[in-house]
1. Looking at mean projected area of the Cα convex hull in nm², point out which structure of I, II has the largest value.
2. Which one of I, II has helix-only ellipticity at 222 nm (-39500 (n - 2.57) for each DSSP H run of 4 or more, over all residues; to 500), as calculated from the coordinates, equal to -17000?
3. Consider the structures I, II: one of them gives 15.1 for mean count of other Cβ atoms within 10 Å over residues 121-128 as calculated from the coordinates. Say which.
4. Consider the structures I, II: one of them gives 5.2 for distance in nm of label points 7 Å out along Cα→Cβ at positions 25 and 265 as calculated from the coordinates. Say which.
5. If we compute relative contact order in percent (Cα under 8 Å, 6 or more apart) for structures I, II, which one ends up with the highest value?
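Derivation of every value follows stated rules applied to the coordinates shown; laboratory data play no part. None of these values were measured; they are calculated from a predicted model. Cβ atoms are built from the backbone, for glycine too; each structure is taken alone.
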Structure I
Amino acid sequence: MITDIMQVLILGSVQGAIYMLIAVGYSLVYGAGGIMNLAHGAFYLIAGYILYWYLGSLGLWMAVILALVVVTLVGGISYIALIKPLEKKSHLSVVMITFAIAFFIEQIVRLGCNILGFEQESTLPNLIEINGKVSFELLGIQIPFDYIFILIISFLIVGIITLFISKSKLGTSIRAISQDREAASLMGINADRVLMYTVMISAFLAGVAGVIYAPEGVFPWQGWNILLNSFAVVILGGMGSLPGAVLGAFILSYTSHFTRVFIDPAISTLVPMFVIVVMLVLRPRGILGKKEID
């Protein structure tokens, strides 16, 4: 029983930190521009695969930097070339084009594996090794050093992003656009440029999650799983709410792992869908989301 509880707490915390990174980025873009970015999971995917492809040739940290630079640029380019031209036409057009981006990136990943001679599904070496060891023992459970690294990096980056949004000039512009885009534009804020930067920040956060969680495994359809979970998190916490994204990430993660350990692993896969349906029916604005005024 103690081992099972520890497993829920440890794995729930680690996966919750990953969900937090992804959901904060997703929520940031939705809060700023009302953009439902279905390519968000694909940003996570491509970062993990770039690390996978170039880890051997470039070394760990250069491969990490390359992955984060590429995914951030992909986010910016996708906004300029595809999202921006369609967002003023209809929300449905944006949803469809981001779905197309996600599907395209998945096929690029598959093609890249074939061209470069890599298996499409693989696990990666641990990122952190101390004195020749990759884990330590706690109450009879082997805990990878990577898990500690994931928790530290996730909370550090989310803290920096939160401070950036609160204190920086760009952060002030993002908050202004999220409150009233037209009024912000009248005040001289370039809304399109700010939204491009917001999508790039979002892609960067997804990329960080992708590279630090890559040792757990990469596979081409991974982006859809990530998208479903991040969508469940922001629905639970509140669309556009950063604190809600953090809270929702850990609630969903602990619930999923509790269900997997104590009830049935098959049922645990249904938890995100259950959360989405229940929240949309009972409390569409989420736990910390603001109530819309008609």
Structure II
Amino acid sequence: MKKGKPIIEEITVCPECGSNHLSKDYSRAELVCKNCGFILDENMIDHGPEWRAFDNEQREKRSRTGSPMTYTIHDKGLSTTIGWTNRDAYGKSIPTKNRAQLYRLRKWQRRVRISDATERNLAVALSGIDRISSGMELPRSVRETAAMIYRKAALKNLVRGRSIPGVTAASIYAACRQCHVPRTLDEISNVAQISRKEIGRTYRFVSHELGLKLLPTSPEDYISRFCSELKLSGEVRLKTMRILHDAAAEELTSGRGPTGMAAASIYIASVLCGERRTQREVAEVAGVTEVTIRNRYKELTQKLNIDLTL
């Protein structure tokens, strides 16, 4: 292997073969071309941490920097927060005579983080988004997207004249659809304690004003979650997807609620695969009535010629 001279500026292309497939070997402190093996740089400086971590808990404990920027906090997480552990930087307990002063510092720190009414409303809304998302066990990506949608709505004065909880719930519903983590309006309504009608009305207004181009949810989006809650096997999931695919080819899914179609397909697949679940069990998980499942079940079995006489 040939060695090149140490180069200070960043190298993106190999001078020997012109390839841009370069690899940094920190164990040898060299920059190597993967194509021809030419060493483009040596004696490199490793800018990473000097410690190692084998899990997320060790990484957070040994890291000496703050948390990354996030849109779920009104100041994006860039301000300083005084913790409540009553311990100093060395882990020693703070003396009792100094705790009153530390308490006053915490109190004023909380006050100066919010400077005006706009930031106060934003802080209330984002804390509501975090509360509803935690209650629904939504992933971090959905929370960040919901916070970004609410920030855009607040920037365009769409919150004025509407309740903050209603706009936060609508932002979460839009974020769920945008991130392909579908949740029904009823699920969000139960956790947020807001009427389904208000969430839907606010969602339509916000999505229209912000120009959110969201595709309607399909029954396939709910299959994995419903099957997991019903503790059904992968065979049932695959059979359900096939039933929905055949139903879409016959145009049986158009004009029907996606959750009802998903629930009826899961019920049929569970019977065919020998893992029968009652209509009431499926209805409770899907958030629909047993009558809806029976109606969709009859349509699917008749149109697709499915025989369930077992």
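1. Values: I: 16.6; II: 26.4.
Largest one: structure II.
2. Checking each candidate, the match is II.
3. Only one of I, II returns 15.1 for mean count of other Cβ atoms within 10 Å over residues 121-128, namely I.
4. II
5. Comparing I, II by relative contact order in percent (Cα under 8 Å, 6 or more apart), the maximum is at I.
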